[in-house]
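J.: Once you scroll down, you'll see the structures, which are given as structure tokens.
Any read-out appearing in this document is the output of simple, stated calculations on the displayed coordinates, not a laboratory observation. For clarity, every value in this text was computed on a predicted model and none was experimentally measured. Cβ atoms are built from the backbone, for glycine too; each structure is taken alone.
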Structure I
Amino acid sequence: MPAGFHLIIAAQFASALADNGLLIVTIALLLEQGQPAWWAPMLKFVFTLSYVVFAPFVGPLADAVPKARLMAWMNGVKITGVAALLLGFNPLLAFTLAGLGAAAYAPAKYGLVTEIVPPAGLVRANGWVEVSVVCAALLGAVLGGLLVNASVVQTLQELLPDALRGGSALLPSLLVLLMVYGLASLLNMGIPDSGARYPASAGSPLALVQDFWRANRLLWRDAEGGLSLAVTTIFWGLGATLQFVVLKWAADVLALPLDQSAYLQAAVALGVVAGAGLAGRWIALHQAKKVLPAGILLGLMMPVIAHVHVIGLALCLLACVGLVGGLLVVPLNALLQHRGFVLLSAGRSVAVQGFNENLSVLCMLGLYAALVAAEVPIVPLMTLFGLSIALAMAYLFRQSLRSVPARSL
């Protein structure tokens, strides 16, 4: 891998670790405040909203300044979100701030990888990136579970000076996450500049929005780009919703508390690490479409898991879900990045990708929150959810058999 690549991975890991830990800690904060259950998925909803609202602007921003520097700045914005929680602001408002930082961080991160890694190494590079993302999700869930564990919280409270005691019991947990974000910023500052430069974007917001929609149409209309974008859009909507589905299913069906339910997410993450590693090693860029049947299998596994009542079997099946997901998303994400880089620019293509994937997250989370608010039982909810994903993936697989590969591949 090129110089600086592993620093990108380390910085990404630290920032995503804090993101995932922050979600668990803030869910515990909502429970501490006595908020209704549907507020939990709304945390992810408002976090993701910035990806959609600011999509026309974050791509040009990522192309206008050195990407490593921008990543460090955006970690500073996430720190502001944590500080808002510490100061007692509404958790949804604080998560909106953190999401703003994450929205601009993503095109800088993926764009920088596309700039420094040649096309032949993109699947392998994406394997590394997705492994770091999923390891961060894995360890972030573990970290979040530890930071809301009663004995750990009590120990951290005892380490605080007297002046900081008396508020929320989770204050020291938030301070720990603040330090992790600070570490990520320091790592970002050590990443070398790729040297890539792009033409200046049109200055007015309206011109940026129009340019973004042209780029969005161009990527969707490309045979390889549109197909891979559709798959990754569905996958990331599924992944974000699955975080909350697993937590609620663990509580309702397996009767596990939050700190233990968070560890079930780790089983999915371990599977994704394995799947991403296998994909990065054995699947070349021109073979990416061959993994599409894995998406059908991914959807069909959800109804099976919904009816499991044994923790050991649940862990194995959740790990299998992660494995299949890793095999699916890494090659298609690499294909999407390659087509986006060829058709657009690194920052713009990732911004378009982020817009569509996070719009999917918003729609799926909004639907899930509505179903939870309507008190739909988790087992039929998971069954319907999984079968819908399987049908969508079957349709895309059928379309892929009719499409003509792009010549640039």
Structure II
Amino acid sequence: MAKIKLTKSKIDSIPHPESGQNYYSDSQLSGFGLRVGAKSKTYFAEKRVKGRSVRVTIGQHGILTSDQARKNAQAILGKMAGGHDPNISKRGERSKGISLEKAFEEFLQTRTLKPRTIKDYRGALDIHLKDWKQKRVVDINRNSVAIRHKKLNEKHGPAQANQTMRFLRSLLNYCAGSYEDSEGTPLIKDNPVNKLTQTKQWYRVQPRQTVIKNYELLGWYKACMKLENEISRDYLLLTLFTGLRKGEGLSLKTKQIDLIGKTFSVIDPKNRKTMILPLSDFIFNLLNSRIKANGECEYLFPSFRKPGKHLIEPKKQVRQITEKSGVNFCLHDLRRFFITTAESLDLSAYSIKLLVNHSTGGDVTAGYVMADVERLRSPMQKITDRILSLVKTKKPGKIIKLPTA
């Protein structure tokens, strides 16, 4: 770093580099310097603080005179000599003023989230925390969290109240790790949402218990087969016979189907793993026909309203099936029926978990079980055969009159 006396005339005579930056230190005040770039000349102060070099921008030459910059540098260097880092103070002031909405946008930039998750988070912020969007995160306290949680329960129910607060807790955890105060300590020292746990205020939400019973499946199946919308029909059948999660089936692309190997892949499902599953005979025929009917469509279940997009949840068709069959169900009930059927066949617990992509948790033995697609072909076919047996009508047996003695 070249050392010169930083005066107006000397600074004016320093040429701008074509690229990069050149640095000059003042020959009279140690730590006072000038950074010269392609278009600007900027004063700075630099000194070691608590064992590390800290550089603080003072201002541009032309806006500040060299004498003004020198005086500012003396004041800054004096504080730095006492162990104070002005940059931390600047970050602290910025952090104190950050709003919940701004923090959320920065939060999204650091996370790899599914579109549905982002949509849910935005809904929580834009609808249930709308009046908090411009609120400073440091102003969100334990009491206000508890009050909002209670109001959300009264207006939208316990599930929505809990979901909104779980989102807020995640966002404030991000703030605690990302923003610091003027002392360099976390801006959020205690997540205010923790009060709900500490005071046991989370609402108990009973999981959905609806299930399609075996004797109801025939009526459901007949109503499904009569749907005019064949794309929705095939999607519902695929879900029933594979147990796929809603998003996994709806977003399936044709390239994910291997008709030669009789397998299909599910990309980026819930647990972030890609799995390859076998096609039973019934599903092979179903998907083979669907691919032929689709022509050049990218998605296996294309949207009939938005070209180039995949089918969205077929709520209309679900209502039609319920009206015709009397079976009240949601899409997850089809997955639940698949898993229940698999369990009733006394299949290996590991096979069932692999077929529906459930985590094996901390089971050490599960870590040694290799997920070979061919090992899953027989279990998948058995489940298909069992479901088909439930939807096929059987002819009544003949009554044979036994001879009397």
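J.: If Rg/Rh (Cα atoms, Kirkwood Rh), for residues 185-240 alone comes out at 1.12 when worked out from the coordinates, which of I, II was used? Write out the running numbers ahead of the final one.
T.: On the way: I: 1.12; II: 1.42.
Only one of I, II returns 1.12 for Rg/Rh (Cα atoms, Kirkwood Rh), for residues 185-240 alone, namely I.
J.: Something else about it: Work out which structure the value 2.6 belongs to, where distance in nm of label points 7 Å out along Cα→Cβ at positions 113 and 145 was derived from one of I, II.
T.: On the way: I: 2.6; II: 1.7.
Computing distance in nm of label points 7 Å out along Cα→Cβ at positions 113 and 145 on every structure in I, II gives 2.6 only for I.
J.: Ranked by distance in nm of label points 7 Å out along Cα→Cβ at positions 57 and 329, which of I, II sits at the highest value? Spell out each step's value before the answer.
T.: Details: I: 2.7; II: 6.1.
When distance in nm of label points 7 Å out along Cα→Cβ at positions 57 and 329 is computed for each of I, II, structure II gives the biggest number.
J.: Right, next: With relative contact order in percent (Cα under 8 Å, 6 or more apart) computed per structure, which member of I, II shows the largest figure?
T.: I
J.: When mean projected area of the Cα convex hull in nm² is calculated, the result is 19.0; to which of the structures I, II does this value belong?
T.: Details: I: 19.0; II: 35.1.
Of the structures listed, the value fits I.
J.: Could you figure out which one of I, II the value -28000 for helix-only ellipticity at 222 nm (-39500 (n - 2.57) for each DSSP H run of 4 or more, over all residues; to 500) was computed from?
T.: Details: I: -28000; II: -14500.
Computed on structure I.
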